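Novice: Before anything else, here is the set of structures, which you'll find just below.
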Structure P
Amino acid sequence: MAKAVKMKDIAERLNISTMTVSKALSGKPGVSEPMRERIKMLALEMGYISSGEAREETKKSYNIGVILANYYTEKCATFYWKLYQEINTRAVKQDCFVLLEILSVEAEQNKEMPKMVRENKVDGLLVLGCMESGYLKSLLETVRVPVVYMDFYDDSIYEDSVISNSFYGTYQITNYLFGKGHREIAFVGTLFSTKSITDRFLGYEKAMIEHGETIREEWIIPDRDGERDCYETVSLPEKMPTAFVCNCDLTASRLIKQLQEKGYRVPEDFSVVGYDDYLYPGLCNVEITSYGVDMEQMAATGIEIMLNKIEGLDYQKGLHVVEGYLVERKSVTGRNPEGN
């Protein structure tokens, strides 16, 4: 049987990158039209078959495992349950089954493998939400099936990851506040507790620097103890900003409640923005302006990568960043040049 043609084979023939070939064949921007046509013609000539076409020819059903740490079901169910639902929906469309296993804190600390892994019940494993590096390393040493990380990445372990664009998303929403006339803007999130929060701070920082604003140390406000436990209230600074950029909608909702309990109004006195565009109904009486995570596309990307890995098909390995979108609601009001 002839060897299947891969993107790298086309790239080598044209002396270009595999990334350029991938963009050209998928219709993505970043490739000139003459080069796109050359790539398509050569792919046709060489008999290249895309991963999607290959799957249609040899379509199979697989069991895809999803592991989710128990503390996410308690603290962040609003986001991760929704993402899990999107994963399940996408998998069913691909004729696959999803098995969910909730991992206890003790199991993670003791590096206990999920039962579905120990019993060889799955063909691939999605890790939903960040876990300790030690556990992830043990997981990769133990499992004999492909693994994909969802909504996080770990620098110490090279593995396929699907994340939202935390850096650009927070950069965009901070710029949105500047567009509304705000210049005194605080960031609410515990730096280095997770990579996504750090990336979101860096996006905020970039926007502040570009607008010539100095970031006060007291305006970097922690919102959690370590990686997991979000505070019900945060330590508000003595010199208050006019707006707050929160690392997630849950933190934004708690900050709004705290400000209201102190007699302030949102957005009349302070504007507040979040990240995720997903909050359990009833947690906040103000509709929060947010940077939305495209969970449907994240799920689709994760399942596609998983199927390609299971079947040994050609695909772009590494970190996969899914763009989101700005959602304007009622938690922001404009400020005039005098700050009123």
Structure Q
Amino acid sequence: MNNWSKLYTLANRIYALKPWRFMYEDEIIGIRDPVTGTIGFISVMGNLGEHYALTVYMGERALGQFLELSENGPDASPDMVLEIPQLMLSFENREYIQKEDRAVMKELGITFSGKKSWPMFRCFRPGMIPWFFEESEQESMVNFLEQFLEVAISPESHKRDANSGSNMQDVFLVREYKKVGENRKWRDTYKKILIPSLEELSIPINSELLNKARNTSHGKNIYEIDFFLTPAQVREKNKRPYFSYLLLIVDQQSELVISSEVMNPSDGIENMLAQIPGILLKTFSKRTSLPRVVYTATHRLADVLFPLMKNLGIRLQFKPRLRSLEMAKSSIVEYFSGR
């Protein structure tokens, strides 16, 4: 319980400091985690008074996802938040605290009172339900919160330092450490952070189905395709619970659902995406003709489908609004929400 005791003590200090009063969500502080070596990029939420939280985006790629989310603003998909690896300390109302949280608090002999004052610690992994900290995550979060307080305790001076460090947008204040005997000595640095691009997916394709599809004629149909996170939660014994994803294919003219495939993100979002062309190929193999055009509402899905569509001579086009698909999607999401 040693790390839990430290975490709740640090949470109390952060709540007392109320950094959301003087820090904005886009004021990012990087901290090198001694546990994993990863840089955690910390963002403070709550300047508008709606939700108080301190989020640690785990690594350069996660930072890139957060920046993309911020740039999209109101147009950002809610799925994007749940696909960013992150550790979060939020301050909630009492009714949102779960029995596992209460058990820790009871053992520590602590309690809280008031609205938006109950600390809650959660780990986010892509596509998974936000979950309780594992032991290594507890240790990492202790380091992140301790070093965040070192920076935030003198907010005005650190803001000036951060702003004067560089005029380049990709340079961030990062707390680094070096070992001095048995201790760590921390210091502020300014680092140019390069956001890594996604690795090219290795997409398995059934050559027999591909050849069959190549010999199938094109019809006049237009298919609308989307891939999205649903509200459906899957909880299996001794496994981390996750949200189901759905690959949905709708005929534009008839508005009929051609195919709906439930998918599991447990092995990673990239692995799920890599399966989609193969699933689509199986769907095509059961049809008497190929579609003339395929529309998709997400650039991510368009990138995944482009090689297959080109191979089959099907025109692929990005369209942000797909009426037939959105009608079907709305019904499916409503069904999952009511289960």
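Novice: Among P, Q, considering only FRET efficiency 1/(1 + (r/R0)^6) of positions 174 and 270 (r between Cβ atoms, R0 = 25 Å, to 0.05), which has the greatest calculated value?
Specialist: Details: P: 0.95; Q: 0.40.
Top value of FRET efficiency 1/(1 + (r/R0)^6) of positions 174 and 270 (r between Cβ atoms, R0 = 25 Å, to 0.05) goes to structure P.
Novice: Oh, and also: Upon calculation of distance in nm of label points 7 Å out along Cα→Cβ at positions 94 and 302 from the atomic coordinates, which of the structures P, Q produces 5.1? Working shown, then result.
Specialist: On the way: P: 1.1; Q: 5.1.
The correct label is Q.
Novice: Ok, one more. Starting from the value -0.72, -1.57: which structure in P, Q was log10 I(q)/I(0) by the Debye sum over Cα atoms at q = 0.13, 0.21 Å⁻¹, for residues 38-189 alone calculated from?
Specialist: On the way: P: -0.77, -1.33; Q: -0.72, -1.57.
Corresponding structure: Q.
Novice: Supply the structure label, taken from P, Q, corresponding to FRET efficiency 1/(1 + (r/R0)^6) of positions 102 and 150 (r between Cβ atoms, R0 = 35 Å, to 0.05) with the calculated value 0.70.
Specialist: The correct label is Q.
Novice: Matching task: 17 is the computed value of relative contact order in percent (Cα under 8 Å, 6 or more apart). Pick the structure from P, Q. Before the final figure, lay out each step's value.
Specialist: On the way: P: 17; Q: 14.
Structure P accounts for this read-out.
Novice: Taking 3.6 as the value of distance in nm of label points 7 Å out along Cα→Cβ at positions 86 and 222 derived from one of the structures shown (P, Q), identify that structure.
Specialist: Answer by label: Q.
Novice: I would also like to ask the following. For which of the structures P, Q does the calculation of distance in nm of label points 7 Å out along Cα→Cβ at positions 126 and 310 return 1.1?
Specialist: Of the structures listed, the value fits P.
Novice: If you don't mind, another one. Once volume of the Cα convex hull per residue in Å³ is calculated for all of P, Q, which comes out largest? Numbers along the way, then the final one.
Specialist: Numbers: P: 159; Q: 170.
Answer by largest value of volume of the Cα convex hull per residue in Å³: Q.
Novice: Given a value of 5.5 for distance in nm of label points 7 Å out along Cα→Cβ at positions 22 and 278, point me to the structure among P, Q it was derived from.
Specialist: Computed on structure Q.
FYI, it's all coordinate maths here, none of it is from the lab. Because the structure is predicted, anything quoted here is derived from the model rather than measured. Cβ atoms are built from the backbone, for glycine too; each structure is taken alone.
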